[in-house]
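Q: Alright, structures below, take your time with them.
Nothing in this text is a laboratory measurement; each read-out follows from the coordinates by a stated rule. This one's a predicted model, so the numbers in the text were calculated from it and none came from an experiment. Cβ atoms are built from the backbone, for glycine too; each structure is taken alone.
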Structure 1
Amino acid sequence: MSRTEVTAPPEHHVDAGTHVDPHYERRWLILLVVSLAQLMILVDATIINVALPSAQRALHFSAPNREWVITAYVLAFGSLLPLGGRFADLFGRKAMFVTGAVGFGAMSALAGASPNFTTLLIARTLQGVSAAILAPAALSVIPVTFTDTSERNRAFAVFGAVAGSSGALGLLFGGILTSYESWRWTMYVNDVFAVLAIFGALSLMTNERNPLKPRLDIIGTLLASGGLFLVVFGSAKAELDGWTANIALASLAAGGFLLISFLVSQKYIKNPLIPLSVILDRNRGASYLALAFANIGIFAVLLFLTYYFQKGIGFSPVRTGFAFLPLSLAIVVVASITQEKLLKIFTMRSIVVVGLATSGLGALVLTRTGVSGDYWSIDFPGLALLGAGIGSALIVAVAMGSSGTAPEDAGTASAMSTVSQQIGAAVGIAVLSTFAATATTHFFDSHSTVHRALAHATVHGYQTAFWWSAGIFWSASLLCGALVRSKTRMHASDADVIEELAEVVPAL
């Protein structure tokens, strides 16, 4: 296929077919604003983990109910993301960004002030609804604001580094705030981010709506949201009640049926919620798979290492947070190197494939964790390798997931990237938690006479989860190697991607 050459004014190069944001001159400040919003959303997904035991003691709720403080957020967030992405396209990115940030800040304040479990659960659910509105609006701003391809690379590198390191940063913030203030401050801290994001959006962004004003796909919305809700709910119930529980099986089966029905409906509806051209492009499809698989692996590692550090080897919440710093630092450093050097030398496929394989190697190192603890020789290098892989692979995957779309579909493509991450994390944690629990039980039953049998059995369960995480990273690496176009580079113009996408659309 021939390459499209695009000339541009001296001040910046504009790709063919790319919309120029009227606030182009403020693009780096806008990137700071959307990165703050992304940090707030993703930090919230893990910051509560460290604080949950304290919240449980303060509000007097049971251990099974503790799981729902996390699950309620993920259920609302994951199931409503496609609708949130379409809202950004229909009603304007600025309007949805501000709406989502206001809602998230208000519900964070309510969660922090909760007098009982019911209020906390409602607030967490509404936090998820607000995140579903805010997240796709934030991400979709980048490809339409940064029209110069080299600058867009840099913007996605910053955004990817923020997203990739936010889980570990959430654990660090959670440990510090819980230890020195109160678990309630793990919720209140979101309001600082929310106020800054709202002020920045009102000052810097303009609200651009689709001039065609297409009608909202009600049928697709109900099918997609219902299907995603049931899949996440079924996975959560399976983790608690077992994979043979009737409600878990029924929810998973119904969710799968609704999602298949949704995909079929999108082929025939005039104004689909998610145009099939967005997800059937090979590069974007591979990016969504990579994001889903990577988040299964990374969030499982974060969850089980948090348990291991605190319950296994007695780290305090603060020390647990600092123990994850190698992951965050590796992500930031490698994301910068990827943007500055690697993207200029290697194809996107090679970066994603090697990055995911490297993260798998990091998870493999973590399988050597033991009951006595050996942080510097096992956990430190394992986390560093994991972060190095994520820092290179995920910034490229996020960029691929948002590239090559028309401006009116940017919010939808961005929502799909976030859907992949959230559903991957939710379903993956449920599945790997079950595998870990089963491995722990079997080990204890066969080694009950061994000294500290329960401790050894628990760590064996964590090791099993790390083995599965490594396999998932490597599977994602193989899939991306097969799907991503071999010559795809970050500096190729969007016009090329749209030209290649045109080959797919007639077949739909």
Structure 2
Amino acid sequence: MISIIHIIGVLATVALLLVVSWWSGRKVKDANSFITGGTSGSWMVCGALLGTLAGGQSTIGTAQLAFSYGMSAWWFTIGAGIGAALLGLAYAGPLRRSGSTTLLEIVGREYGRKAETVGSVLFLVGIFISIMSQVLSSSALIGRFFHISTVWASVCGAVLIMMLVMFGGIRSAGVGGIVKLILLYVSSVAAGIVVWHIAGGYAGLRHGITAIYQSPSLIDFNGLGSAETLHHRYGSMVARGAMKDLGGCLSLVLGVVSTQTYAQCIWSGRSTRCARNGALLCAFFIVIIGAACTMVGIYMRGHYVTADEWAVMQQAGEKLPAGIGIIENSAQAFPAFILDHLPDWVGGIMLGTLLINILGCGSGLALGAATILVRDVYSNIPQRLKPVKSTPSPLFSTRLSIVGLLLLAVWCTTVFHGSFINDLGFLSLGLRAVAILFPLSFALWLPGRFGRAAVLRSMPAGVATMLTAKLCQFPGDAVYYGLIVSLIVILAAKPTSCSRN
């Protein structure tokens, strides 16, 4: 039940972050400070990274996937942690020495404007899917809390994301991220401790799973045929298949190092050392947060059924066992746990923390996507083809792009509201990696070795292959196919010593 204390806790927590974001955004005077900051210490970099990595996918999405597939849900945050560490250790120095403000700018300097523009468009597809997953996460949380429709919950989430990013850019993501780091880490660890206590440890979690699947109709509905299958699904790290789960992890690792949003956090550091340390701190925290959210999802599976599952049980003439609750869908597993199993004042703060966590991640992704649109796509359109002759300021264009992206995301959530949030995340990060990982890495470490034409062909070829593998359900994860084709297209061409723009 929602109490007035819950509402006060949520509003107070959200207000705290918005005030911090407004305060930190007062120093934003131009597009450069809005986008990159440039004065952040290690903890500020960590806050900005965590604010965009540990969003709805890492919390609500991880609990949702654990509700259906157990321990394998942890791969999302494990991959994010490895990716953050790789970004800090291997890419921070080269990125900062490049003198660029976007990853596609680095690609464009080495392989030409066509490669920059094509890569930007393909890259935006991936990052937009991630923005959509944040709006989906906010919809699940807001819809559960206020009992409103998916459409209106999505609108509310998108408006709050706009408010968060509009006035502070990357500085608001960093300062707000520090506040969120504290609140999110404490809340997640506290939730994990509570689960461990009330479930009675790992044995209690397993017992809950076994008990809930005494229902024959529930077993059939979820495709479980035996106790062995049940224990594999919820106890194995590769419950969905080793190639699929490890492929999802690979998508996270490579997607993090190939994403504009996370690179902006690296550029926001006052030094390479601060950027590197901030990335390593983020890697540590996000893995622990993911472990706690995974435990919450497994616990909720043993004590709740979804509305669809309950409908199937009713059709079969089965009764709801004592002590078993009903949630609208699996995405509401984490919010329902907070509302039903924690004191109201703690639950209010945690719900507010989850909400600002999603909003911060969404704002960072929206900022990264808008930056690419303005600097890598719109700026490369010939002047005679632009709809307006008087060019607006970069800051105005960036903010206008954020509004447009979020409005489109709201519309898309009405179509994909039944999807696994983390599956959208895996797809999003994988597409970003396939689009620009090899061109970016070769531009940083092997300049002048590969021809522009080959690199230009590799980007759409890899993305098209990945999408085909996804739609046709090829064995394993689609990211493997996209990466292999992208690399083959580049290496098959005759090496060249290409001149730069």
Structure 3
Amino acid sequence: MNVYQILSDSARIFSQKPAIIFKNNIVSFEGLKANVLALARGLQSLGAGRGKKIALYLPNCPEYVYSYLSSFLLGAVVVPLDYMLKTEELLACLSHSEAEFVIALKKPEIDWNNLQKKIISLKAVIPLGADFERLFQPGEFKPQEVSDYDPALIMYTSGTTGTPKGILLNYKHLQGSPQAMKHFVDLSERDVKLCAIPLSHIGGFIYIQNCIIFGITLVLMDRFHPLEFLKNVVQYKVTCFHIVPPMYTAILTVKNIDQFDLSSLRWVVVFGAPNSPDILERFHKYCPNAKLLNGWGMTETCPPNTVTPLDNPKIESVGKSASNCEIHIVDENDQALPVGEIGEIVIRGWVVMQEYYKDPQATLEAKRGGWFHTGDLGRFDKEGFLYIAGRKKEMIKVAGQIVYAPEVEAALCKHEAVLEAAVIGIADDMRGEAVKAFVVLKEGFNIGPLEIKYFAREHLANFKVPQTVEIRLSLPKNRAGKIDKELLKQEVVA
């Protein structure tokens, strides 16, 4: 992808049109290009260039966008890091990626001087503020030429702990998501997209690509807050967005949601294998003009890889595949399964990641047989629509019977008192595993675990009914807004 050419074209065509809106501050497309070029010159003066690793440790902000794009102009490798990572996690990711530069918004609890002493590769930590602003240099700039297969991004999976798992994408991969968006939806310069997903995640990065390639206006939130999200939709007449299921759940809890004018929305997307289409349908009551879309994809495969067609009502599925990839369903022996049977989703095409960085064994295992093995379970219907059953690690074996956690969660969420639910498998001496559910109730409801279990029996086979139900005030979320089931499992073990 020629980022310099795309920036130049968008600055020429859209000039003074808002490219980024952040806390009521507006950056035009012309201003975006100027800032990106000026920062690229400054980073170049520090020694940043082709193949150099530039880590970004920031909340959502315009400086994040400048840092991404200027690094690409230099042919550098961007290492975006979740702003919630703690010291040990930062140390692991920065050491593993061999980052040479870090652009960061400082936090009191992060001792960058100490980190720099421990990370041999790290040459400079550039904090937002005066030091960062001094990097912006006027003058001529010649972008670095790169090949398609030069490394462009190392993205670490959310909630990284222990040994980091970095997903290496090359410069050709930067074309993957925009190609898919063009295939699935009708984005254009008329659109205003609202981003509340961290830019350190692939779902957030897609918003930046949408902005410069399609000429949309990008409204940035530094973090997700349901009430502020709705206010932004109204204030800026947002036309579309993509968020994960728990974010929709949170939005639906906003009091007086029916008083917000959401008529500007043309389409909305849910990613992350929702429990059921109920969430989208409930949200749709408040934005009847919007088309509902459901999609699927992974950081490793330049998402979205499937999306429901704009005029198709099958939002319980995640749609059909993009034109730049091929998707199959296989059994435990990697043999193709017939239509309707649940198995592992595998995908191939140039959109599949280059590798797990510095982990040849994990790369070989994931990309065996010419297909990338996603770890997601799904099935196809006769019309070629894909349905997600859950992650392989969410498959619970109860006395030899298979239980899919999302199916149980969907059943529990049908209860009028249930706001959200998470289901995991726990060790059981008699049956191998048992189903445990964590449930958050809607405001004003007060029911107990027994009533929820009785309700589950009306909707599920006996072996799928949770053996235990725990009522909670909230469920832990990762920075991408998804329920953190690994943390729930750790709590049960502890």
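Q: Supply the structure label, taken from 1, 2, 3, corresponding to distance in nm of label points 7 Å out along Cα→Cβ at positions 250 and 370 with the calculated value 3.5.
A: Comparing all candidates, it corresponds to 2.
Q: Quick check on the output: 23 is relative contact order in percent (Cα under 8 Å, 6 or more apart), derived from one of 1, 2, 3. Which one produced it?
A: The correct label is 1.
Q: Now, a different point. The value -24000 for helix-only ellipticity at 222 nm (-39500 (n - 2.57) for each DSSP H run of 4 or more, over all residues; to 500) was derived from one model only; which of 1, 2, 3 is it? Write out the running numbers ahead of the final one.
A: Numbers: 1: -26000; 2: -24000; 3: -8500.
The structure behind it is 2.
Q: If mean count of other Cβ atoms within 10 Å over residues 50-57 comes out at 31.0 when worked out from the coordinates, which of 1, 2, 3 was used?
A: Matching structure: 2.
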